[in-house]
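Derivation of every value follows stated rules applied to the coordinates shown; laboratory data play no part. No experiment lies behind these values; they were computed from the predicted model shown. Cβ atoms are built from the backbone, for glycine too; each structure is taken alone.
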Structure P
Amino acid sequence: MTDRYAVIGNPIEHSKSPLIHTLFARQTGQDLEYGRLLGDLEGFEADVQRFFAEGGKGLNVTVPFKERAWRLAEVRSPRAENAGAVNTLTALAARLAGDNTDGVGLVRDLTYNQGFDLTGKRVLLLGAGGASRGVLRPLLEAAPQCLVIANRTAGRAVGLASQVRDVGPVEGCGLDALAGRGFDLILNGTAAGLSGEVPAIPDDCLAPGGWTYDMLYGREPTPFTRWAQARGAARALDGLGMLVEQAAESFFIWRGVYPDTAPVIALLRRR
């Protein structure tokens, strides 16, 4: 019997996850189908419970439901617990298990696919929401010189930083506190690009030779990617590689086999 999986979010029409997991399944010989679910903003929890009650095996969770999925999960992995957000739900006997694969997906894309060494680097993470929470601890475990979380509301960034001070050098601040500070890598974890905007950061935040990484992706360069290119970024990356790598980790959780991500990323780039 074919196993059912899906991605749930709102909006969801743009999601490449069904194609990615279909390619993974074809590559590894797994018998599954993977679809999209438009989550109801008021009834997300009921949507999830219905999917699993009807025999679904696993759900990927995307914007804006990751923190609600964390609350819904009855069993959480350590990385989901640390992130306070869940992007992978699995039917586990009579309970739902939650995990977060965003951080490992981001770090894997940066280091293995793109060749960026985080060790000793000055890193700026924009945003203090679910996307940033999911990647924070894996970034710190890669031993940067410092990691600064900057958010429009400074208190949220300060609070988030205080939760991971045991892992590595981290601080939180408002966007207006970044003037005069240069970073080797700027990561955009905000959703500003969905409305065509860019976080209000000073032009001198990007150090000479610095890289940028937008966790969003699109058919055209994202607003943040265009901002970086206009300021001479050595590399201005989007989140497509992260999307595929986090999906591969979810696929491994569900199926016990790790797919080869390189040909999938290459195909998506060509498309």
Structure Q
Amino acid sequence: MSTVNITAKDVNELRQITGAGMMDCRAALQETNGNIEDAIDFLRKKGQKVAAKRSDRDAKEGVVIAKTSADHKFGIVMNLTSETDFVAKNEDFIQLALSFCQLAVDQNVSDLASFKSTMMGSITVEDKLMETVAKIGEKIDITSFVRIEDENVVAYNHAGYRVAVLVALNKANNEATENAGKDCAMQIAAMNPVAVDPSKVSAETVAREKAIIMEQMQEDPKMVGKPEEMISKIADGKINAYFKENTLLAQPFVKDGSKTVAEYLTSVEAGLVVNDFKRMNIG
């Protein structure tokens, strides 16, 4: 144990830098002979140990944040998780998530692994996470990170940061297309479509839905004895109805049910379509 005299000023300085508790800061300084930089590393290592000890805990709370570049050519949406709703609603936690997402956009980061190694001031994002774990004593992590790009990417964050959406449009950003993108993003947040249109539904999803429909039909007394080919054709019809309800462009537009989303977009600007979207939510 160090015999260096650790002053209240030293403890307070370390506390201001790291946000760790007074006793933790004093112990870190004692372990590192009063060296501030070594003490910071000591607390980061402690944070890593805290994260490891709590690795079996579920981090199902948190926030999701979506942001776009200034030119709207790309956007990033990420999920910063926590164990408890109490932490997720804390303003410092929310501001940390917002700063993470802004950093990812500013640095135009492509994936989660790259982002965690990105410098945030004098430390990496990974180290910042560990510092925060040490500070609050709860497992937090960035568990999802998606970047999309197009001619015009629009971001939407629902109140409370429990749902976030990126929408990629094929026409340049202006006031009209920006508003259309936000309208589509709110539709996606509320209706949770499975894809933009039927062509972008995965084959796995189609096969799973058709299998469910066919099994239901085979258990229907009215279908007993019907040829398999007939049942398959009826199932295909039901799949088309499923696509209408669950793919974005075919859905009724929530602000005007007389139009589909595709028709609404055409009314904003001829040829305007959504090429892609990403929706994240908590829970």
Note: helix-only ellipticity at 222 nm (-39500 (n - 2.57) for each DSSP H run of 4 or more, over all residues; to 500) at -15000, derived from one of structures P, Q, originates from structure Q
Quick check on the output: 19.2 is mean count of other Cβ atoms within 10 Å over residues 100-107, derived from one of P, Q. Which one produced it?
Q
With distance in nm of label points 7 Å out along Cα→Cβ at positions 4 and 60 computed for every candidate in P, Q, 4.5 is reproduced by structure Q
Of the structures labelled P, Q, which one yields 15 when relative contact order in percent (Cα under 8 Å, 6 or more apart) is computed from its coordinates?
P
When FRET efficiency 1/(1 + (r/R0)^6) of positions 84 and 124 (r between Cβ atoms, R0 = 25 Å, to 0.05) is compared over structures P, Q, which one is greatest?
P
So FRET efficiency 1/(1 + (r/R0)^6) of positions 164 and 212 (r between Cβ atoms, R0 = 30 Å, to 0.05), computed for just one structure, reads 0.55; which one of P, Q is that?
Q
On FRET efficiency 1/(1 + (r/R0)^6) of positions 108 and 228 (r between Cβ atoms, R0 = 35 Å, to 0.05), which of the structures labelled P, Q is highest?
P
Comparison of P, Q - label where mean count of other Cβ atoms within 10 Å over residues 132-139 is highest:
P
Computing percent of Cα pairs over 23 Å apart for each of P, Q, the value 64 comes from structure Q
